[in-house]
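Participant: Take a look at the structures below.
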Structure 1
Amino acid sequence: MKKRLLALLLCVSLLLSGSALAVSNSADNFVRSKTYSGQFSDLSDGSTFYDNIKALYEYGLSVGRNDGTFGPAASIQVGEILIFAARIRSLYQFGDAEAGAAAFRQDGQDMYAPYLLYLKFEGVLGNELDLLLYQAGTRAQVAHVLAGTLPSSVLPAVNDELVTQAYASRQFITDVTEYTDYCGDILTLYKCGVLAGSDKTGSFHPDAPITRGAAAAMLTRMVVSGLRVTPNWTILPAYSAQNATWSSLIPGTPSYLAAPSAEEEIGQDVDYMLSQESNVLELNYGGRITYAFVYRLMNTALATVKEDCEQLYNYVSCSYSLESGYVRLSFSVVSQTANQAVTADQLAAYRADTLKDAIRVHDALWAAGQITDNMTQYQKARVYYTWICQNCVYDYSATENSLSHTAYALFQTGTAVCDGYTGAYNLLLKLEGIDCTALSNDEHIWTVATLDGTVYHIDTTWGDSGSSINYTYFGMSAQQSMAYHPWQ
């Protein structure tokens, strides 16, 4: 080690005396000393990571591969990551990308050895990667190496507060946890602007192999402060339901059966369809079926999907083959006639608007302090009951094909009939994390919710039937509900 230290000191001395431009331990040493003019045959102006790879060449950090290419889509070995990191460290320290490793170079050694020894001498690494040099590097391993390559004075944590809050709230970088290898190093690079994630939630994919092109993006952000990024993240209040999706309202992970027969199995398939945010359920019984069977299947599926009436599906159409046993059920908002058909785009728009409106109401009630953390589920459900009754009137002119049968109408126009009332109310409860469903008889539909461990029947439609809100129909027992509207 003494000989290596002397060699390193000699190298520093020669650099400082031989170059007026080199400054010891300075970001001023990051200058473009070369001009890229097509040296990599697989890189064009329109290539992904073009600017990053070009910068690596011009800063003297890469000369590409032996065949004259850079290989943006190729994987990068752990040892290659060390070479890049050592060159960045050396350029900062000496003004020369190879000077650091040169002090540790010996005849007959592995090609990665001098770079690894230099990084160890500088305290960037320990022995953790020694046996992995020829393996494809993961994104987490790259973060681990780069996080210690430069001092914090060169890589300031400009995004510290944003990243800390985003990560702590679990709204962003959710695929990185305290159990992720090199978690701290990954977060450090987010805070420094070297990372911003690969999607709107800042996902990092720590265990995924990294390509040379993606590594180039990280490497150049280490060197060029102007390339560093600040994520465009809005951290929502803890109560916000902004990240809710239709699929997130379906509990568990429903599985799919190609040939359900029992009512429970059909319900399972309907839940699977909803969890996929689809309105089509394809079944195949692998042999002859009867029209009576198809008819029962349709009615059972429709009754089941109406239990989740907040999803807006009030109608089902069917195509089938009695010979092959193929059945395709398509659910829609309202009954479709020759003169009134709901297109796929319209259906998607109705559902998107409904969820957006419900989230707006949910968040507004929290922001106004009408709902708080210290309230019970029963108290919260009563607030939503009040809101529904105050913001809707019964649509006595509704027909079978009217949108008043949906939560969409309640939120958009303030008019609805019982399935619209119930759908809107159930949606608000589910955004609150309250378990609920819809129960119906031949003439009416209402809510059954589990509040603080107790099952209650809640009828927002009847609660809004007079000149003032009637709370008689909030929090009913099954026996009380049965007296008002029997369902058996």
Structure 2
Amino acid sequence: MPKREIRFVCQQCGAAHSKWAGRCGACGGWNTLVEEAVATGPANSLAKTGGGKARGKRLEFTGLQGDSREIPRRVTGIAEFDRVCGGGMVPGSALLVGGDPGIGKSTLLLQAVAALAQGKGGKALRCAYISGEESLDQVRLRAARLGVERAPVELAASTSIRDIAAALDHAGGPELVVVDSIQTMYLDTLDSAPGTVSQVRASAQELIGLAKSRGFCVVLVGHVTKEGVIAGPRVLEHMVDTVLYFEGERGHQFRIMRAVKNRYGPTDEIGVFEMTDRGLAEVPNPSALFLADRKREVTGAAVFAGMEGTRPVLVEIQALIAPTSYGTPRRAVVGWDGNRLAMVLAVLEARCGLPIGARDIYLNVAGGLRIAEPAADLAVASALVSALTLEPMPADTVIFGEIGLSGEVRPVGQSEARLKEAAKLGFASAIAPARRGSKQDRRPDAGGIALREIAHLRQLVAMFEAVAPKPARVLGAAPP
């Protein structure tokens, strides 16, 4: 019998401790240590072998060049889902899909499985959907609501990895398997409860190893924590080939699927969906969607030309400045990084002389989109200055650029794609960073847009002051 020992494992970071403590010493999480029984290897195992002698067979090395053929992808026919996956799912790969409860993970995956089984993207594939959270009747009710109840999808409800592996480990098995969710699966060789770090890691390892040996694609659904990251050990994201996050606000019908890791395609690619009574519908032109409810000639609003992966996306950034009622001004940010907002406010006050730091600041990215790239700095600054001076930005103008701590506006990548997307939606002008370098540097193709280049943030502030003098239009001043 192998020797058994007890350890306490953190459910957030996976760190092991010899005794229980209220706080994990590795990640600082409170009440995250769970007792788990661990079986160590016997005395004659590979881990106990001394002398540095290899027990396995000798590896055979080869070169980088070879006659490996390109593996055909499995296309679902749902263009937004295929875009995020890099053009389709690769046989033998493992995908991890995470998102808030009720955001639509199971709905989208059931639609994708049904589309593959019906051959909407090409050849019909044999697909299986394994549910560990819902009964068969519940899954069938969702399929009937989505209108895919006639799709030839193999359905099962189980939480035992041993039973699932026995059903999949044979020739002629399913070519795509969805496991919903990985936190409900358990391996009977471990004494810990389902959802713990050991069970999640071991269950995922068994499914991924089986998928790569049999050549089918496995999609794992993962729960997320209150911080919005996938629950369980971080090693789970390293084990899979693709990590997809499903985002969205409760008050919006739009859902955004984002690829944060993809071994077979670009990262930070997004797919936009709209939640309807018949499931999730594709949104082929997200820029027009995010700007559909935009009001013209509104103070404190600026249109940002951003990039999400390889796709240009135009979105409205809204800012509101109000007198504070407390000793410490309030900062409320939705859809952007609060630390970058603090930096932009400091630069506006220190480098441009705007009295903005002692007021309440509210910033919102319309449509529920989350922006992470620094190119949004200039659009945020424009919305803040517009809210401060009560002078609206021109309705037909887009803006993008990164701001440095000295107030300089730095160039950003893929300017041509941003400008072309703006021209396609009818915008006539753009404010962008000035090109630096040699005279041979090519101006970006503006696509017929009047391009105004600025090198310092003071130039942007001067544009508003030229239209509305600061003493007459500063927030709180009497109208002229």
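Participant: So if we calculate distance in nm of label points 7 Å out along Cα→Cβ at positions 222 and 430 for every structure here (1, 2), which label has the highest result?
Facilitator: Once distance in nm of label points 7 Å out along Cα→Cβ at positions 222 and 430 is tallied for 1, 2, the winner is 1.
Participant: helix-only ellipticity at 222 nm (-39500 (n - 2.57) for each DSSP H run of 4 or more, over all residues; to 500) computed as -12000: which structure among 1, 2?
Facilitator: Numbers: 1: -12000; 2: -7500.
Structure 1 accounts for this read-out.
Participant: Taking 21.8, 67 as the value of Rg and Dmax of the Cα atoms in Å, for residues 174-421 alone derived from one of the structures shown (1, 2), identify that structure. Kindly include the intermediate steps, with their values, before the conclusion.
Facilitator: Values: 1: 23.7, 71; 2: 21.8, 67.
Value 21.8, 67 for Rg and Dmax of the Cα atoms in Å, for residues 174-421 alone corresponds to 2 out of 1, 2.
Participant: Hey, another quick one. Match the computed value 1.04 of Rg/Rh (Cα atoms, Kirkwood Rh) to one of the structures 1, 2, and report its label. Please report the intermediate quantities before stating the final value.
Facilitator: Numbers: 1: 1.16; 2: 1.04.
Label of the originating structure: 2.
Every read-out reported here was derived from the displayed coordinates using simple, explicitly stated rules and does not represent laboratory data. The structure presented is a predicted model; accordingly, all values stated were derived computationally and were not measured. Cβ atoms are built from the backbone, for glycine too; each structure is taken alone.
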